[in-house]
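Input: structures, listed below.
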Structure 1
Amino acid sequence: MKKLFLVLGVLVLVGILMIALILPAYAQKKAPTEIRVGVPAPLTGMYAGFGEGYVFGMKAAVDDINKGGGVSVKESGRKLPIKLVIVNTESDPQKAGTLAESLIVNDKVNFMASGDEPPPMHAGVSTVADRFKIPYVTSTGPVEPWLGMREAVEGHWQYTWATGLFAIVTPAPAGDFRAKPGYTITDTWQAMLDMFGDKTNKKVAVFASDDPDGVGWYGLFPGFLKKLGYDVCGAEKKVGLAPMETTDFSSVIKQWKDFKCEVLWGNAPAPFVGTLLRQCVTLGFKPR
């Protein structure tokens, strides 16, 4: 009988020790001391200008919020400070997804957030957010490429809350405060054509990078220009839509020269545009 009591006593003691070990961890899990927000941002590389800008703004906002005591969390019954966990994607869409997973698995972030940058930078992060069911709040950049990417993905990235910063050609809905001239990119660019278009032969060379972002821009520009009475060089053959890593644009520039283009119209990352414009000068293509 004494042995039985001894065994029971040992079991109870072990149970108490297990509870003592588990409860603090459980309590910590149920009552966090901070809200952790993962920020996969391009701090270097060709999109660094985007990342540096919005990370600066995020830090300033978090500082202001934390000075006020943080964010009220009903479950905790108190305010919790926000902690940003910032990682550098190096402007690489593939690294963005890998780093997003590390933020969730290793850094235990509660949310992820980023600002405006080209849509391909969001794809990997949105996919990871869906897999782990972690909310991701971001800005889409141009809305049309973003929606094209989203619709092509199974599940449509339900854990990504994306705000459209601007549209390329899609007008704001009737009654929306943005439903006025100047909301879309083509609104503002058309204003330049209205000023100077009549001083050209109205033949246009269109360019963009051949990625989900650039495909969206190139797919919308030619039709818009044709409606305004401009003639686009090789739109049906997508002349000027080139891979991001292109270093030789000579064949494209030759077609623009042969077509006698006097307007150059496009959008792409700075390194792409810089290479293109330098070769235009070298090859004697000087649009008005």
Structure 2
Amino acid sequence: MENEYDLTLLCTVLEVSRSGFYAWSRSTPSARQQANTVLLEEMQQLREGPERCYGSPRMTRELQSRGHSCSENRIARLMRGHGLRAQAPPRFIPRTTDSNHDLPIAPKRLAERPAPDGPNQVWLQDFTYVPTAQGWLYLALVLDLWSGKIVGWAMAAHMRSELVVSALQMACTQRRPASGLLVHSDRGVQYASQETQQFLQDHGLVASMSRTANPCDNAWMESAIGKIKSEVLGQTLPADHQTAREQLFIGIESWYNQRRRHSALDYQSPVAFETKFMTN
């Protein structure tokens, strides 16, 4: 700026002395200022990925895990001072499956069970609609309530019962649960179908279903779906089903399970939480 305007005029307008200006221009940033610059650069890089959803608590843990010495208050000040806000997901309105059917409905057994204290005690399941330029893609998920890990998933261009059975099959193959595990879902026709109920029975799994028109009974699953759709897919409409499949695969396995920090897990990822439990 001093190259464009007369220095004396600038000092007069800004109400500083010439000696003060020269002292400021010759000064070097303090160690604290330099460290803040490094932290800001790291945060800007993180915000180019799904970490854009992080507020100061999760961002602090992420930076600490990368070797930075920083407090949550410091990160909050830096984010606030530089306009770095957590990207809020769009309001998520759960879309439930068709529960207008005459198939048998399982009682809500979830309320009878104590909170799980280990893996493979309670699973939640649901499926959602994923918009693409090619049309709807349907994603079925199975979540372990204890760790929040997505343990089974399946995608298809239809929402028939085999979609949710495929997600359950993946979960059983990977986790090999003992008989008696509780599997909770909504009352949709896909979950009440003979095919799905036969699968549960064959694997020794116990069915539980939400009450009528009460999505809060499966709030943990609804929350996970909302996070996956907003953080993995964001605001960009996938070009086709294959693109959406690739994004969701990476988002579930590499981001949500492996890296996303969950406040309920002391800001650990589901995989880190389970690994720590298994090694203790």
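Only the coordinates and a few stated rules stand behind these numbers; no lab work does. Everything quoted here is computed from the prediction, not taken from an experiment. Cβ atoms are built from the backbone, for glycine too; each structure is taken alone.
So the values come out like this:
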item	result
Ranking 1, 2 by distance in nm of label points 7 Å out along Cα→Cβ at positions 161 and 249, the structure that comes out highest	1
Label whose coordinates, when mean count of other Cβ atoms within 10 Å over residues 169-176 is calculated, return 16.1 (choices 1, 2)	2
Which entry (1, 2) yields the derived value -11500 for helix-only ellipticity at 222 nm (-39500 (n - 2.57) for each DSSP H run of 4 or more, over all residues; to 500)	2
Winner on relative contact order in percent (Cα under 8 Å, 6 or more apart) once structures 1, 2 are ranked, highest first	2
Structure from which 22.4 was derived, mean projected area of the Cα convex hull in nm², options 1, 2	1
